[in-house]
Every structure is written in structure tokens, then in C-alpha cells.
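Right after this note come the structures.
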Structure P
């Protein structure tokens, strides 16, 4: 019983929650990083664009440990708000897109969501129009945490 209580306390206190919005799409192929950067810079109200290249986890498969995922993270500002999205490319050359605006252990104010969400949609439109990422035109999976109105 003592171990069960300790485990429950660890689970309750050891986990951070997030609040905000998340857009996600599986992609047919990885877009040109240069095109994405130019498309992002073309969106009005977006400034301070930066690109960071990162390595993700190394998948363990029956065939062994594979190459780490390649992460291309784009960060930007909209006024005082900081946004970011990334493309992930795995060892099978499968790519996906994730765009978030979240707080850890809190929910962003609706006033911030009302500013950033239209910009996220403008970014996705620019990525479709300028870089041919058709999945972003078909609609992304949108997740909004409780207490947020995503219109």
C-alpha cells in the first residue's frame, strides 16, 4: 500500500499539463526549408523569424535503433507573442507538421488566442500557396484545450 501511495503521488506531482492550441498534419513529403522560411517571412505581423535544426528521438525497431528524427523548428513573433512550429522527418522519410501555442500548467488568455490563431492560419495558407504543402489546405487536425474558443 505504501508503494501504491508513493506511485500515485509521483504521477500527480510529476506531470505538467499544457493548455492552448495545436495544429497537426501528416505530410506527403518534407517541404523545402528555404521555402518555408520565405513563406513565414511573407506573412504580415510576423517578425523575428528564426530556424533551429534539432535531432529528435532514435526509434527502436525490430531492425535495430534507427537514425534520429530531424526537426526543423521555426520560431517567430507576433507583437509580444512568441509562436513556433516544426517539421519532423523520420528515418523512413515520413514528415509531419506541428504548430502550437501553449502554456505549461496554465491556459493562455483568450485575448492571446484571438491574436495568434488567425496568424497561424495565415502561415498555413502561405505554406500551402508558396511551398505547395497541400495537406495544410485540406485542413489540419486542430486541438484546443478546455476553456479556449478556437474559431
Structure Q
């Protein structure tokens, strides 16, 4: 009798685990399913604008930069007056993109270039005095 009960409990547990695993896979698969991996080697570049970007300028900027051979994606951020674009490495000259914007629009653009201190940190997005900066310092201090 005990043997039958244990066997039924094991089978019921196994069935529940299989059902839950299937539900998990069915929910995750549409999000991660087969993807195009061609974007893995894209690089990003930023263009800063001296003047403020208006709504009508956004579409023109996307069109002008999007027509540059090698540029794959363009995003205009009106709150920070910047434009970020993705491109294939070696296919685009950042200075040329800024000059093209200056020629084809009334906006004054300049490519964003990191200063020497930011380049030496390895990741200019990390605030050295913040939590992530301190965490990076701790990890770097570990000797192998």
C-alpha cells in the first residue's frame, strides 16, 4: 500500500514538473525565439546638437542619417538634443555623418568624442564614485 502511494506521489510530482516546465517554455519562446544575429557586431555613435531639435527635424534627421551607407538604425533624443545611430564597423566615418547633417539641415551638429580620461576608464558610462564604479574596482582588485 505504501509503495503504491509513494509511486503515485512521484508520478504526480513528475507530471506537475513537466507541465510547469512546458508552461515556462511556451511563455519564454515567443520572446527569445530564433533571432537574426546580424546585429552583434554593430557599433554605436552619437551626434550632439548645439541647437534644439524640433519635432519636424526628427524625421529629417532620421532620413538624412539613415541614407548613409552602413547605417542600420537611427534614434533621435529630443530631450538631450542627441542622435544615436548604429552602423557596421568601418563602414561609417563619424565626422562625415556630422558634416552631412550640417549640410542637409539647419541644425549644427558635432560628433561626440570621448576625452582621454573617459577613454582610460574603459567604460565612460560607469560613475567611478557610484556603486557600479566601486564594484568594478573591487573586481579588478581580485588577484588570480
Structure R
């Protein structure tokens, strides 16, 4: 697996610590991701925006823009025989690759991987694009791992 991360001094794009939904949508388009924006409200009536992404591999995930952090979560995975993923297998994933996409088993027995991009220290469109590409690679590797 190849890994992409971090701001570099030679990046000519300015750094920012927040990203607007409009900018995030431009990044999705630039990275050639299919996306659907879904809006809802939380218990306190605050607007929530969730993006449903389809990566070039056909795998899917959701992205939430939390202001100073982006969080991405895969849709659930099962084995090729449609069986639950064992905790032992999930622990094996986390020991090998958990830094790039921590895995967990949901109540439904499906496995998920999630990661976040903290923007407080500075990020830009190129870095977020790299983060999405890395997640795409991780997602593909996770699919192989669960089969």
C-alpha cells in the first residue's frame, strides 16, 4: 500500500483549517468520485450534511464534514460467503493497517473501516484529495482482506 499524508512546505496551495461543503464537493469532482449530498438535522435541530461517495472501484463510503475534521466510514463488509467478520479477523486488520483505516464490527455483524482528517493544523484541496485517494486504496485492500 502506498501512503499519502501531511502538508508540505512546497505545496503552493494555501492551507486552511476548515473546508466548506462547496469546496469539498469540488474536491470530490476533481477526484472523479460519484457523490450524493444528504441533509438532515440532529436532535438539537442542527443541520447535518452527509456525503455518500462511490469510489472508482465501485466501493462506497460516507463522509461527514465536522468543521475542522472530515470523517469517512465505509459501508458494511461481509465475507465472500456473506458471513459476519470475526473479531479475530478485525483485530488482525487493525494490527496491520489500523492507522490508515481502523476497523470495527457493527451490531449487524458487518465490518466497517473509518478514518478522519484533522484540519486544525492546516490542509488544502491537494491534501484532502490525497487523503481520499489513500482511503480508496485502503478500502480496496479491506475488501480483499475480508474475502
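Please treat every number below as a calculation from the coordinates, not as lab data. From a predicted model like this one, the values you see are computed outputs, not experimental measurements. Cβ atoms are built from the backbone, for glycine too; each structure is taken alone.
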Among P, Q, R, considering only mean projected area of the Cα convex hull in nm², which has the greatest calculated value?
Q
Label whose coordinates, when distance in nm of label points 7 Å out along Cα→Cβ at positions 17 and 105 is calculated, return 4.1 (choices P, Q, R):
R
In terms of distance in nm of label points 7 Å out along Cα→Cβ at positions 49 and 89, which of structures P, Q, R is highest?
R
Name the one structure among P, Q, R that relative contact order in percent (Cα under 8 Å, 6 or more apart) of 28 was derived from.
R
